[in-house]
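Bear in mind these aren't lab numbers, they're just calculated from the coordinates by the rules spelled out. As the structure is a computational prediction, the values presented were derived from the model and not from experiment. Cβ atoms are built from the backbone, for glycine too; each structure is taken alone.
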Structure 1
Amino acid sequence: RAVIQRLRNYACLALWCGNSRIDHLHETGRLGQGRKFYGRSIYYDVLPTLLLEWDPDRDYIPTTPYSETPSKRRNAPTEGTHHCWQVWNDYAPVSDYLFEAAQIPRFLDEFGLQSLLSTHALQRVCPSHRLYSGSAALEKHNYQEEGATRLARYSAALFCPPLTLEDQIEQSQLAQARAIKLCVEQLRAHNHINGGLLFWTANDCAAAAGFSAVDYAGCPKALYFYARRFFAPVLVTLKMDRNAYLDGHLQNGKVVVVNDTALPLTGKVSCRCMDFYGRYLDGVEYPVSIGPFSKSSPHALPRSLALPAAPNRCLLHLQLETDAGLIAENRFYYLPDKYIDWPTADFDVRISTVEPHCQCIEVASPVFLRDVSITPPEKATLSDNFLDIPPAQPQRIFIHYREPAPLTRTPLGLRSIPCQLRSGKM
């Protein structure tokens, strides 16, 4: 009763759920064949009775995965809620998130990938002389069975072996963020079948490698910043072919614009293949008109954009523009980072104090920089992070400190693991 009263007025609370997977584990015999379902009355009698009294206007389901049809197989993607753990738990590749049409979940409420904590968080729980890759003290803070092996498996699919612990942390966070992005955008592009999703999970209560977007010390991971983009109300993305994914091409890829706003949207979609110096190689434009809470018809990529001559030296840039300007953009790469011929990283950074507690960091580069991360000298809130820096398009990031902002000459970390940019401190 106390928990219901404490949480019921939060606007973000969509519905109540009695338990996670207990019914499913019991039905499949994983809690013991023929065993009594202890606690069943809590989920089917006690909790619904209390909620009827203290929060009658909000829905309740006794368990997840959940099916309202008893004859249906629980956790079937075509019925109720669905958990997808083939990726991570079963070591399946992230391309498994490119669901076949018959396997698209109606509502996906559990899926995810783990990543390491931030250096700031690890410094709280590991002695400094134990802060290195593979140390027993570090792996102690990973409670997943074969957790270190799983982290390495998904990072290695994208990156060269890490040189430092900082590299390992960032690679794991980027592997997590990109996997969740792939799943979310594919399901949003199929929103005529999929009604929504929840990735696991928002934050952590333990100092351990985990599925969260924010670690236990309150430090946002790459997933936190990625989520703000892939959950944007208007999204331009690709429906991708599962067999072509990470095969050096985007063959059979189709551009889709998702409009999750209450207003109609009319504009122009631009699809451009560009090299890492910002040079335009090929492209196509077409008009689009989308109703509220709807999506555009899929638009097939021309062969020249799906199968470029040098996939290791270019990227696909999607943009949606209206009379109000640029509304949404997205970028897709033809190969994993480790196979891309990145140009020599170069950049210019300007730091200015705009308010007593706020600094503006402007980063510019003559070449394309992917997933640039900034590490302030002390704990602070960043307006953005893990962002791309296109050639000759300076990007501004605002850093808000709890105390007055440090001097502009205070060391600041700037890195781009994909582009092998490790400036250390500036």
Structure 2
Amino acid sequence: MKIIVGHTNMDLDCIGSMVLARYLHPDFVPVMSNLIHPSARNLYNLYQYHLGFVHSDELKKENITDVVIVDTRSFSRVKEYFDLFDSSQTKIEIYDHHIAEESDFPEAIIHQGSYGSNTTMLGLKLMENNIAISDKDATIALTAVFSDTGNFTHDNVSDSDFAVASYFLKFGADIKLVNNFIKSFREEYQLSLFHEIMNTLVWQNIKGHQIIFSYYAMEKQAAGLAAVIEEIFNIENPDAIFGVFHFEKPQSTVIIGRSRKNNIDLIEILKPFGGGGHPKAASALVKKEEGREVFRRLLEFLTLNLEKAITAKDIMTSNVVTINENWSLLEASVFFEEKNISGAPVVNDKGDLVGMLTLRDIMNGRKKNQMSLPVKANMKTKLITCSPDITMREIENILFANGIGHLPVMEDGKMSGIITRSDLLRFLQMI
């Protein structure tokens, strides 16, 4: 028997990957997990008979010769299947977009790539081979891509994700059904939990990073917690969030993390807790340990190991282009054009910062026929500056709250650099 399996607690991307894998491996049988993620239950219930997934219990009587694994390369996440048969001679092929994780299957053939959705990888292979799919499977696959890319807003979204989405629409994917399937909360308890956690959030500044923590004790395990943390993450907009959920029966603790920054790598942070996932979306399950102790260890790890947040000094332009207060406005205008800049700090003959001049100031001077007047007659003298150690979040707030595009960086009373909106934009594209 040849089978297709995905990770335990199958989510939408896992199901979408299994559906497309069946086109690439038509003689393989898809096997369902004992757990289905709440976000996928509605879709699974609607398409249950179409999907035709067999129950894992049916593997007990079979000789499994080949296994295709999708959306994971971790043995612990497919253990429920492999416990049911002797896999010593089984050939394994993996389709997984978690490229930062090490494989627990050293002999396996691995297909991998940097895509927002695992379903995208299989969709590309269908496109390469001109394989047509049914409208139902196209809808399932498109739902998977929308779900795992956060409606194409996650940082790991690639042009390939858009390409396969177009491919699925070509084969009749129903966008109205997709919209219905990707709603955040499927269970009433998720909404109640969301409001309870929102009232107990703790913000901490760790090495310049604004991080939200939430600790919540529950009597027994519950599914759909990641959707709750994701929603809070989007609303509160921290640099990172960690939801720590402790269950009494059985005693275990789940850590769910989300990050916006490359230097808050969740894979590295949750690795000591046995976790995995993506650098900006990961989770971990810790068994037989008090929840508060897990929370303490997490906080300690972050305090000791988290890299310092990027500051003004890291992104500022040190070689600052300045103009003299005694130049005429016309001279400043020509200088701006030569340097292709939209503004510059104004200094006196001693080199001290005394003002700021922008293209808007020059345009106003031109309208008033003041181009022969000195810069100091038209410059802004109410200066907004910053220190070199403020964080990017603070810089962003200063620029936009004051409607300015140039922020001089001052150190010991002297201008050591400048930050522009272009500098900020380059940084935001990097994180």
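Structure notes:
- When distance in nm of label points 7 Å out along Cα→Cβ at positions 44 and 292 is computed across structures 1, 2, the figure 3.6 traces back to 2.
- Computed 1.05 for Cα Rg over 2.2 N^0.38 Å - originating structure among 1, 2: 1
- Taking FRET efficiency 1/(1 + (r/R0)^6) of positions 68 and 196 (r between Cβ atoms, R0 = 25 Å, to 0.05) as the criterion, the highest value among 1, 2 goes to 1.
- Rg and Dmax of the Cα atoms in Å, for residues 188-235 alone from the coordinates reads 13.0, 39; which among 1, 2: 1
- Structure responsible for -11000, with helix-only ellipticity at 222 nm (-39500 (n - 2.57) for each DSSP H run of 4 or more, over all residues; to 500) calculated and labels 1, 2 on offer: 2
- Which of 1, 2 leads on distance in nm of label points 7 Å out along Cα→Cβ at positions 28 and 260, largest value: 2
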